[in-house]
Structure I
Amino acid sequence: MKKENIIKSYDMAKEMYKGIGVDTEEVIKKLNDIPISIHCWQGDDVSGFENSEGDLTGGIQSTGNYMGKARTPEELRGDLEKAFSLIPGKKRLNLHAIYLETDGEKIERNEIEPKHFKKWVEWAKKNDIGLDFNPTLFSHEYADDGMTLSHPDKKIRDFWIEHVKRCRKISEYFGKELGTPCVNNIWIPDGFKDITVDKLGPRKRLEESLDEILEEKMDPKYHLDAVESKLFGIGSESYVVGSHEFYMGYAMKNKTVLCLDAGHFHPTEVISNKISAISLFVSDILLHVSRPVRWDSDHVIVLDEELQEIAKEIIRNKLLDRVHIGLDFFDASINRIASWSIGTRNMLKALLIALLEPTTTLAEAERGFDFTTRLAMLEELKSYPWQAVWDYFCENNGYPVGLEWLDEVRDYENNVLINRK
């Protein structure tokens, strides 16, 4: 689209939104300052760089074999840079512990140190982004029983406790080096496939493990602890130790961040409806925005109703300073850089639509029990020209407008990805 047409369409949209009390210039400024934590594992199908060829286990599954999977840290960073060049706004990168770099040395997970992530920090500084982190408690011989921090064998529990402790140190290192708090998110695959007799015992062990892990206090200026629940997983269909109720209670009691993953609840539940309630009892919320299709399948997020509701709950309730937005999908059936671009741009679009809403006017109508005005305005807003504001936002910040980004992905695929076997 020609620049003059983008500006012309934007000017018309600006006047329309002004008519309902929305300043599009202020909206664009706000959108530009909202950080989105983009997950590294979309680029290599959650393989990591541990010098191991093991299959994914612990309820983790990536489907598809599209060409061009990143095989080295350098390739992954190059792919991320390409994706970042197509995505406007403020970006962060979310790393898992298996993305360490050891120069070929075998390092066990209970031995990892900040030095194994030095190159990631150097890269983050060069690209002016923050880093978030995750211990990796899956795809390991000590997770083969489907139990880690709640395992009945103390030796195995201690192994994973030490791993997570070291991950907290790495997270703190990221925060100190980059000047922005690193969110270190703990998710475990623990659970049982079939009828479970002792549901309390594993939860007691998990609580004890977490208490030991979090015993050392760290400055929230550099590091934040988050815990993440799940309804079920492959191999834990009947019972998951770290349920929503467990972690919600733990987060409130121990003042940690609570992570809500869009795919980790019953198919009739949505995380958008949980944000406001949980915000009353925990200081910070971490979101893993994904798209479940019948189960926790981590499809690339689309601009559907739930994504828009998630964004609206954040914006309407003024929670931008307390909600950390992270993405969590991994689709290997399509171009991986396109996956990042589609998903992250959709998250930003949802936030833009939410920012363009005249929330004060709508809330006043609701408080006055004027449900007629509320419904009429909400419906009319659906046809307001947010797309013109989005195009201007992209153009004004030097990012591709419309499907222009797809042409760049195809060029990158034909010149770079095609050479990877």
Structure II
Amino acid sequence: MSKTYDMARETFAQWGIDSESALQRLATIPISMHCWQGDDVVGFETKTGSSGGGIQATGNHPGRARTPDELRADLEFAYAQIPGNHRLNLHAMYLDTEENPDRDEIEFRHFAPWVDWAKGQGIGLDFNPTFFAHAKADDNLTLSHPDKGIRDFWIEHGKRSREIAAQMGAALGSAAVNNIWVPDGYKDTPIDRMAARARLEASLDQMLADPLGAAEMRDAVESKLFGIGVEACTVGSHEFYMGYAIRKGTLLCLDMGHFHPTENVADKLSAVSLSLDEILLHVSRPMRWDSDHVILLDDSILSMAQELVTADLLDRTRIGLDFFDATISRTAAWVIGTRNMQKALLRALLLPLDQLTKAETALDYTTRLTLTEEFKDLPFGAVWDEFCARQDVPTGLPLIRELDAYQAAVASRG
């Protein structure tokens, strides 16, 4: 225990806050880090014919992972700079096999190397069917496509993805979240939105018909406001999926980049939690639209973490990340983004909740405001440094040196 932390601990204690309890709680919160930051959402398939569906990484920073082994090496480096024990969120397009299956032919064996690696790393896996970057998604319609043959192709892909996720969860002893997002929508104003949404609902019902064990896999559905090529209408809107999740008992995924830029996504957590057992959270930073910038320790992230803590939602929320920036070091993006999410959670865990809620219940908004503003000056950084020291990960200049050295080592990748 450093002298700096000891002083900080005493400062927080004066406010009735136990910093040791906050550190212990933070160590138990896993964050599912997304594989697609490491290679700009390219994947390791050969049977593809498009990059459509509103998915676009910008930039050409040196060092992109080109193989599963390179991606795993990058992930191992990133995890080594992040305190705590976390998860990996894997997309179906990141299979590791010498075979060449199409999306409707994938099986667990095509991802077995990832499971073996996860066991060795002591981390859990989450999964996502990949409904974009494929010739059969070129119309920006998949599960809601008017062509039954195309719908059936994607339904089969979804079924297989669920089975793979369940087998991953069983193999690792930790339930995998299987998150369903489709790019379906229209560039210009459609005539019949209802027909498209009815087709999407029917396709989802077919995909989810087989009741797989909740101990191995949990389904989630994810909405979006709009994306490239679907500016006029997104079939799977927030309202569509919120209703579906409540009726069908799936998790609802709230992606911070999938709403209007002025919406406070943190405000939605307590609202939807009254009707849902669990929530999946995708933490991102939109700029104008769903641009998925690396998350900062800004007001939106601080508000999200505070809502998770004050509404007692940590045990009911799966926290994942979803950003991809190819203008900077990809490994640094993982490390910075994940650590910022943890810093936000730590700040929330160090709030004087009893005092704040007591003032709010008494309608004493002056005291609430005074406490909130005074509290911003407390020594959070010293508590964070102690957390990292106990987890044997660097901070400050040593962290920067680690990030720079690794980036230099991978910069020669073609």
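FYI, it's all coordinate maths here, none of it is from the lab. Just so you know, these numbers come straight off a predicted model, no measurement behind them.
Here Rg/Rh (Cα atoms, Kirkwood Rh), for residues 24-135 alone was derived from just one of the structures I, II, and that gives 0.97; the source is II.
For which of the structures I, II does the calculation of Cα extents along the principal axes in Å return 66, 52, 39? Value 66, 52, 39 for Cα extents along the principal axes in Å corresponds to II out of I, II. Can you tell which of I, II yields 14.6 when Kirkwood radius over Cα pairs in Å, for residues 264-367 alone is derived from it? Going through each structure in turn, the value belongs to I.
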